[in-house]
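These are the structures, in structure tokens.
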Structure I
């Protein structure tokens, strides 16, 4: 073959290869994205679909707000198909707010309840004030955001909270990995009162029939009771809270307790649509200046609880 013709053919083939590789540039660039405003960070998956929204400022106008004067919670959380699985400001527990973290009794310079219940400690004058929010990273695999908040009682700083949320997808689920670090923010260490609930909480959106599962399948166990600590559910790597509407559609969310956390029992109440792994039922917990780190995972799904997938997500989380 004439050398000049060979060179032209090679160039044409190379050009064709370049055109093929670049024929869908958006696919090569697809990644998780974030939208940050003065009040929230919205995370979207690599297909541009909403995954979760973390609120740190004001609840947007026209949306239902919880019965507490602060935010610091995740809502909505969406399934892969775009169904919202979390709830805020429900009539039965108006202080519940999506995926949130709060203690019902923390004793520092002042005693306080940041859950919003107000029965075991004062809730009036207790606030959570955001100090900073940043998007740590956003790529083809995940988006990571981090926030710093101060828990206050009147004018006194009680706890400094750092929360990091990694939003990603795994085994057919929308997954949120939470890492919390709490440190005493005032001149005194903080003691968490011995209580049957408090801490990390997932509030599900009511849709109809309730199905709670663990690795053994669907469960028919008595609700937890704030006045009867023995009714808390036993420690497990995960519990799933699914709901089925009148048309038969099922969606749900599972909460995972990381093995590095202190031992937990679970406060689970069907009519309150809540999953709460609680580290303070059996003993008080002290938080000093060095602090306490806690890790949890939430996995939202379409359809009923996929036991094998949830067990695998628990195993993945345990190794992380």
Structure II
């Protein structure tokens, strides 16, 4: 059996390279065996070679399977590598986020610590304010009681004051009456001297003298009104025989001015020259202006204010 025949027999099953290599190896062996072995031995050798060829074929199938498996493993390995790369990047991002979260946690813990301290301070302040509020409420209670006592005392003082005011009013009324009556008597007694610069040859008239002069010209009511004048005197004023109708009051007011003007007007109705006059110790500007508008003269503390000018 020559080498080429062995090559041809093995090429279809083993491939060219494996068949050529095995033919070069087996060719010399067959030549050597042809010289030495029997036919039975040669058949046995052929059977062995057949088994070797089948084993070689199975081995190559397994090698092919291993190659396919290796390719699959390579592809899987590539996918695994890509996944590992992605996981590595994800891990890197996760670690960066963990670092950020750690820093944020640190800041949060610092803020919590600050808030805890602030809360502690606030609690202390609240406690102080609570104590202060308690003290304030106690003081308010004391002040309320004191206010109650004060109001009771004030009510009592108010009653006393009102009583004093009423009594003072009565006393003032009596005093005013006494002062007015005293001033009126004083003025009547000194009328001619008080009015010396206004009226010459002055004389204080009695009521009956006044009544005789006017009763034929006025009615009873008008006569009674004239007789209620505080004083009526005759004399010469500015060269003319005249009557002065006097209303005496501590303080000159509009009522005094009206009474003097009204009573002097009744004398004028009776045909007499009459001058109204208010004698007082005090007269306001308003009262003096009103007296001027009514043509009433005002004598105040020894001075003729000449309201009728």
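Throughout, read-outs are computed from the coordinates displayed, never taken from laboratory work. Quick caveat, the model's predicted, so the values are computed rather than measured. Cβ atoms are built from the backbone, for glycine too; each structure is taken alone.
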Can you rank I, II by FRET efficiency 1/(1 + (r/R0)^6) of positions 30 and 182 (r between Cβ atoms, R0 = 30 Å, to 0.05) and just name the one with the largest value? I
Here relative contact order in percent (Cα under 8 Å, 6 or more apart) was calculated and came to 15; which of the structures I, II was it taken from? I
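With Rg/Rh (Cα atoms, Kirkwood Rh) coming out at 2.21, pick the structure among I, II it was computed from.
It was calculated from structure II.
Say we calculate volume of the Cα convex hull per residue in Å³, for residues 70-141 alone for every structure; which of I, II gives the highest result?
On the way: I: 125; II: 84.
With respect to volume of the Cα convex hull per residue in Å³, for residues 70-141 alone, the highest-scoring structure among I, II is I.
If we compute mean count of other Cβ atoms within 10 Å over residues 102-109 for structures I, II, which one ends up with the highest value?
I
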The value -3500 for helix-only ellipticity at 222 nm (-39500 (n - 2.57) for each DSSP H run of 4 or more, over all residues; to 500) was derived from one model only; which of I, II is it? I
Tell me which structure, out of I, II, gives 29, 25, 12 once semi-axes √(5λ) of the Cα gyration tensor in Å, for residues 126-237 alone is calculated. I
